[in-house]
1. Given a value of -7500 for helix-only ellipticity at 222 nm (-39500 (n - 2.57) for each DSSP H run of 4 or more, over all residues; to 500), calculated from one of P, Q, R, which structure does it belong to?
2. Taking 19.9 as the value of mean count of other Cβ atoms within 10 Å over residues 75-82 derived from one of the structures shown (P, Q, R), identify that structure.
3. Starting from the value 17.7, 52: which structure in P, Q, R was Rg and Dmax of the Cα atoms in Å calculated from?
4. Tell me which of P, Q, R gives 16.7, 50 when you compute Rg and Dmax of the Cα atoms in Å, for residues 83-186 alone.
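Read the figures in this text as sums done on the coordinates, not as results from a lab. Quick caveat: nothing in here was measured; it's all calculated off a predicted structure. Cβ atoms are built from the backbone, for glycine too; each structure is taken alone.
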Structure P
Amino acid sequence: MQPVYIVGAGPGDPDLITVKGRNLLTKADVVVYANSLIPDSMLQFCRTDAEIIPTASKSLEEILEIIIDRMRSQKLVVRLHDGDPSLYGAIQEQMFALSEAQVPFEIIPGVSAFQLAAARLQVELTVPELVQTIILTRISGRTQVPEREELSSLASHQASLCLYLSAHHVENAQAKLMEHYPADTTVAICYRLGWDDEKILTLPLANMALVTQKENLTRTTLFVISPALNHVNKGEKGRSQLYSSHYKRLFR
């Protein structure tokens with residue numbers, strides 16, 4: 001039995017979908033895609049006779065009914081998600097329902113927004129002797145964050161912190177971040193990464209909420225807060241031991 005493919009489309013740029021994901025789109029009989037989060041340009045890889053089904057206005061039950069029906073009709077079905085399905089992709093309930101219906105599925109990972117953000121900013125988020133941890137999180141809103149993962153607690157590590165799904169609560173987020181990060185810590189506000197109207201603004205943490213609201217960046221916005229951004233701005237050098245002449249290694 002052919003599986004349903006849950007494919008990560010990447011952050012928006014059609015060139016950043018994986019080769020495997022693109023190849024599946026070229027073969028798919030049915031593409032069920034999150035049209036509010038994925039640009040239509042991603043559909044350029046689909047067959048002209050493929051059934052393209054947008055799901056922004058559909059409930060989970062309606063989406064699953066379509067997927068299962070087409071799959072049982074012996075069609076190759078791709079469920080196309082933005083970014084990487086494992087990060088805020090709401091696929092847990094889809095996988096559970098497919099398993100309950102005894103429908104096999106395969107997940108194809110995608111490039112996440114934080115990875116494209118780092119590439120656009122030309123920054124390494126894990127600089128030796130400065131920061132070696134990346135935290136991917138969100139602030140509590142309609143979806144509550146477990147108490148042990150509250151932003152003020154995670155910020156205490158002063159790691160490279162990538163904040164998803166938090167633009168509507170940016171004032172609260174800024175206040176919690178400033179409990180631990182210096183006010184002049186550089187923040188990158190990354191809006192609709194990979195889309196035609198992409199916008200990236202770098203500024204001090206103290207101005208994060210003001211600028212976000214002034215620019216009306218309410219959706220599809222990622223905040224990157226990291227000592228590595230200050231490191232780049234100051235022109236400082238951080239060197240990995242990997243290339244040190246004094247470092248004994250098996251591989252490089």
Structure Q
Amino acid sequence: MKKLPGASVLLVALAPLHAQWLNYPTKGAPRTKDGKPDMSAPTPRTKDGKPDITGIWLANGLKYLINIAADLKPDEVPFQPWAAALYKERRENLGRDDPNNLCLPSGTPEKDAVTSPFKILQFPGEMLILYESRTIYRQVFTDGRTMPKDFQPSWQGFSTGHWDGDDFVVETAGLNGKIWMDTNGHPLSEAARVTERYRRRDFGHMDIQITIDDPKAYTKPWTITENPHLLADTELMEYVCEENNKDALHIVGK
């Protein structure tokens with residue numbers, strides 16, 4: 001069995017069950033003959049014809065949480081030299097310094113791959129994304145505002161969104177430069193701009209295409225795609241990582 005970095009082990013250990021409201025039917029969900037949610041039913045749409053991406057979503061396993069570039073060849077990640085050296089050091093230290101080990105927030109875009117559910121709420125002028133992990137939220141403004149000139153850097157950054165056909169496109173900047181994009185340690189600097197394209201393929205499946213444009217850490221933009229699935233008939237739980245974190249003192253690296 002492949003040994004996971006320390007942060008991966010910690011996250012798996014702390015991942016809560018996601019069935020607080022067990023079998024409470026999701027309103028309006030299409031059903032199969034046996035009463036289960038029909039995950040292959042057509043994509044729901046809002047009154048204005050846009051796809052409705054509302055729902056509770058979950059990453060399909062640990063693949064992209066461990067390595068955001070899992071679908072790329074090693075030479076397809078266009079590291080700047082210093083970023084390549086830092087990534088190598090983090091791998092060799094088995095993720096010892098991952099902010100997750102101290103229950104600090106996992107940031108954008110790592111949040112898309114964390115193996116705890118996230119809930120998208122779709123409103124006029126704004127999308128809200130509620131993450132069960134660490135009880136974190138993101139605001140994605142769709143009211144036409146532009147990015148501010150001066151950011152207060154943060155883990156989730158400042159996000160604006162718009163529709164491009166059936167894709168909901170989220171642009172994020174103002175990140176704090178402390179973020180690991182995965183537990184392997186792909187770095188992300190404060191110069192990064194992250195673009196996420198959310199496409200709901202049908203009722204139960206979504207693709208998130210993520211483009212990393214970080215000229216400080218990478219020589220050119222690069223893109224990956226993740227594919228979370230819908231969790232129906234359930235709700236989010238409170239998740240306080242700090243409450244019972246006993247592992248941090250035992251993660252010594254190499």
Structure R
Amino acid sequence: MGRLGLFTFHCLLFTQFMAEWFEEWFGEEYLHLYAHRDDADAERAVALLRSLLPWRAGWRVLDVGCGAGRHARAIEAAGARCIGVDLSASLLRRARQVTNAPLVRADMRALPVRSRSMDLTVNLFTSFGYFDRDDEHLLALRQMADTVRQGGWFVLDFLHAATVRDTLVPGPRAIAPGTTGERQISADGRFVSKMVKLADGRRLQERVRLFTPAELETLLQNAGVQVVHRFGDYDGGPLRPGAPRTLLLGQVA
């Protein structure tokens with residue numbers, strides 16, 4: 001496919017995906033509601049990666065779903081050359097205030113990044129699981145894995161599905177002054193959603209696929225990633241029942 005054809009293909013994909021729930025959700029409201037998410041978690045996550053991977057100064061790192069830039073900033077502080085990608089223009093504007101990393105607006109299912117050009121690609125803090133169909137999730141993982149050189153690394157940091165199910169509290173709960181949120185599991189058990197009612201009466205919905213660790217590992221294998229390390233938190237705790245996270249580190253064939 002020529003350059004013009006490839007550009008047109010990416011534009012068509014971008015236009016197709018614009019109407020999905022996450023395009024509306026990750027705006028200024030998201031930044032306000034989740035202002036408590038601080039740099040400490042990002043620094044712990046990056047510190048764990050540095051302790052496990054053959055990290056060195058100048059590593060090329062792609063942060064897919066970079067959001068407001070807190071992980072990109074920690075990656076840069078660790079001596080790597082980071083590029084951030086996110087679909088949200090609002091979050092990218094905020095990221096530009098905290099990181100010098102190049103930032104690109106794109107959908108993870110159509111990444112405008114040269115194949116095999118990264119030493120490490122990361123997808124952190126549940127920046128995944130947003131799509132209706134699992135073939136779209138596999139497509140996104142293949143896009144991300146394709147950016148990594150042979151023998152390089154891919155890291156997926158996701159929620160722990162069983163922990164979400166076990167700790168879900170029914171009914172609306174206050175999450176900010178005048179704002180409530182209510183989490184529910186879908187009837188088929190495959191998704192967790194949060195309905196947020198803002199103080200001005202607007203409603204926003206967040207919806208994430210509840211992949212188990214085993215399901216995620218199968219997806220990664222199908223995307224060409226061999227999982228090497230598995231953790232349940234940013235301190236390197238085991239991936240076991242009750243763990244808050246599913247953190248999978250793998251090498252790309």
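1. Structure of origin is P.
2. Matching structure: R.
3. Working through the options, I get structure R.
4. Corresponding structure: R.
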